[in-house]
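Scrolling down, you'll hit the structures one after another.
Where a number appears in this text, it was derived from the coordinates with a stated rule and is not lab data. Note that the structure is predicted; figures quoted are calculated from it, not measured. Cβ atoms are built from the backbone, for glycine too; each structure is taken alone.
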Structure 1
Amino acid sequence: MKAIEMQNPLMQTIEALAKEKGIEAETIITAIEDAVLTASRKYYKTNENLKTRFNQDTGQVDLFALKHIVPEVTDPAIEISLKDAQELYGEEAEVDMEIEFPKRTDVLGRIAAQTAKQVIFQKVREAERENIFAEYNQRVGEVISGTVKRFENGDLIVEIGRVESVLPRKEQSRAESYTPGERLRAVIKGVNRSAKGPQIVLSRTDPALLIKLFEQEVPEIYDGTVMIRGAVREAGDRAKVAVYSRERDVDPVGACVGMKGTRVQAIIRELRGEKIDIVEWSDDPVVFVTNGLSPAKVQRVSIVDDKERVMEVVVEDKQLSLAIGKKGQNVRLAAKLTGWRIDIKNEEEKRREVEAQFGALDMGEGEAAAEAGVAEETGETPEADLSAEADEGETAKVEEQS
């Protein structure tokens, strides 16, 4: 009866700790056994093969020295002869069996107990971190809600249930500020198995947050009718999202904007006023770039270099600043979204460029005509050119013969 009374409080403590840390009770029992084993090895300083076993009836950790039954003993610390074993256990003892010899644990002392405590804490912490990694590593890219707990060197420590996560300074939007106790939503960017501090890394600047918020707010995106083909952000300032509809009757941009802008406004509020341009995706790069530069109106788009993915865009003079955006933000985001390098020019600049090209062409024709006129007057022929052409002709003939 006394043993049961001792067992219940101990097992209750183990189960409560397991529940608090989100680990199995068996993990804590194993940690206790390992802790006593480590302390015992330090105390006895022997080559014996020591083993521990947690006794749930007594609430104690029993310690044993294991010895292997052999025909002839070469190492008395870990071996016992068949004759001696049979004297202890009778005819049941056979070669290759193992015998457990109990050893005292009440002599381990205060230092050993302190060592055991450290080992238990370490094992429990490792198990807890492994569980966190296993759970949250599968959820990278998900949006979760948490509570701001404290600040550490510019980073935010955010509590997610029982687990602490970190929102690094570089993953925070510059348009946002928080106070302890405030709730926020962020995307899980990664989980670090070996980090000393919080393992879960959050982000408020990642485009994945924007995509997930649209999935939550727009039913057509959630059910797959409308697809997000790309999203880019300069967190706190502006973002661009390219959307595409699988059904002709569904307007992808209109679905994302919502009635009187209700859907997109909810996302803008969550991102603390970040402007969002929603554009229609197209497999035609010219159309996609034209849409990507929204809200600017584009006059002409031409592909300059298909291999290097370079495009030239011409806009009206009054649309130039809007197309480029504040500090080049609009064209920069459009280039990231479309994957094309965009060279924007206004009509006046393009006109001067074309005139300059025609001027150079006229000048070249004039110089050629002048040279031809001089040759006619003098009766001379450009020998160097003729010899070069002849040489080339001869070379061609040699190559053909060979």
Structure 2
Amino acid sequence: MMEGQSSASPLREWATKITSHWWFRMVFAPWLVSRVALSIVGAFALYMIPPGTFSYTWEINGSGQIDVVEKGTWPQPKRWLVNSWARWDSWWYYTIAQSGYGHRQPGAADGETNLNFFPVYPLLIHSVKLLGDPPTVRYFEMGMLISNAALLGLLTLLVKLVRLDWDEATARGAVLALLVFPSTLYLSAVYVESLFLLIILSAFYAARKGRWWLVGLLAALATATRPPGVILAPALVVEYLAQRNWRWRAIRPDFLWLALAPLGIAVVFAYQHHVLPHGDITSGYQTHKRFLTWPWVSIAPFFNGTYGALRWENSRLDLVFTLFFLALSFLAFRLRASYGFFVLASVVFVMCTASLSGMPRFGLTFFPIFILLGLAMRRDWFERAWLCSCSMLAAFFMALFASWHFYM
């Protein structure tokens, strides 16, 4: 009996040491619980909610290939996990990873291609080809793996970044606020948001540590990952100047590393121009109904009545999230000037693309918002109210996402 106890004791001590470590408590456990819960909701939606009737819906069948779903039919998916998390824009990332730029989605509008989607994330998915000639499902599974690995990485960096200025309770609150945010599902889906946020947080953390050569490289990587990556470099300029008390004479040669930022997007455009005619590139961007314009153009539909409650373009939900992010962007200036600038510029950037569509999803990368929420969640009543209300909304949006009824 004593021998059994002595053999079990080291194992118990090891388990206690692991579960008491800050990373397990503040990152891994909340990630695991939230992702398992959303996966269960997604599986329930697949089998209990009839699919939406949009012009293009598809499922990954039992053999690992894609079947286009005809309107009015209700297939019973064989691969519930990947079909819960691979929806909507996941197709575009798959086509780039599988065979490059210039492809259309089944049933998509004429001329609508995958050119709007930048290459860093699909290039990582493309690494699945190292295993040979994989079936289609392996691309989506790789996308899920990359998204969740990036999510664990960004949560770790978020904790470290918050702890530079605030206590552990604030860091814990920021993590929980992000993991239960209504649009949090996109951080684990076959979407680029988690990778993009990982790059953003890495750049800000490196800036706080004074590693400006790394900041420049990460800023370039951000512009090759998503178009809003162009906002990161100006925000980091603000951070650089703030660290030097806004004294121009304190600028050193390491400031020049930030000039690398445009390199990423320049390489993307150069490559796209090389593989496709210029006309195809222009039409490919325009058919996604995104183009640079004045910010009030995206607000106009809410004054002329061309909006809806829950639809994929010009919904009142997009307007509500836009106003929410705008309001908190001014509070973010109280955290750090660079944080406030980053949020405000990011919101305005989306407003300047002629549509507010996707704002709840894009807002996942506005990390200072979640620091503010983490500070607020030090009050028990706010933490309970936020976790309860947002968890229900996150489950609701997951069900709609998995069943082809709605995306952000």
When distance in nm of label points 7 Å out along Cα→Cβ at positions 39 and 63 is computed for each of 1, 2, which one produces 0.9?
1
Value 15.9 of mean count of other Cβ atoms within 10 Å over residues 119-126 was derived from the coordinates of, among 1, 2, structure 1
Which entry (1, 2) yields the derived value 8 for relative contact order in percent (Cα under 8 Å, 6 or more apart)
1
If Kirkwood radius over Cα pairs in Å comes out at 29.6 when worked out from the coordinates, which of 1, 2 was used?
1
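Work out which structure the value -18500 belongs to, where helix-only ellipticity at 222 nm (-39500 (n - 2.57) for each DSSP H run of 4 or more, over all residues; to 500) was derived from one of 1, 2. Intermediate values should be presented prior to the final figure.
Details: 1: -14500; 2: -18500.
Matching structure: 2.
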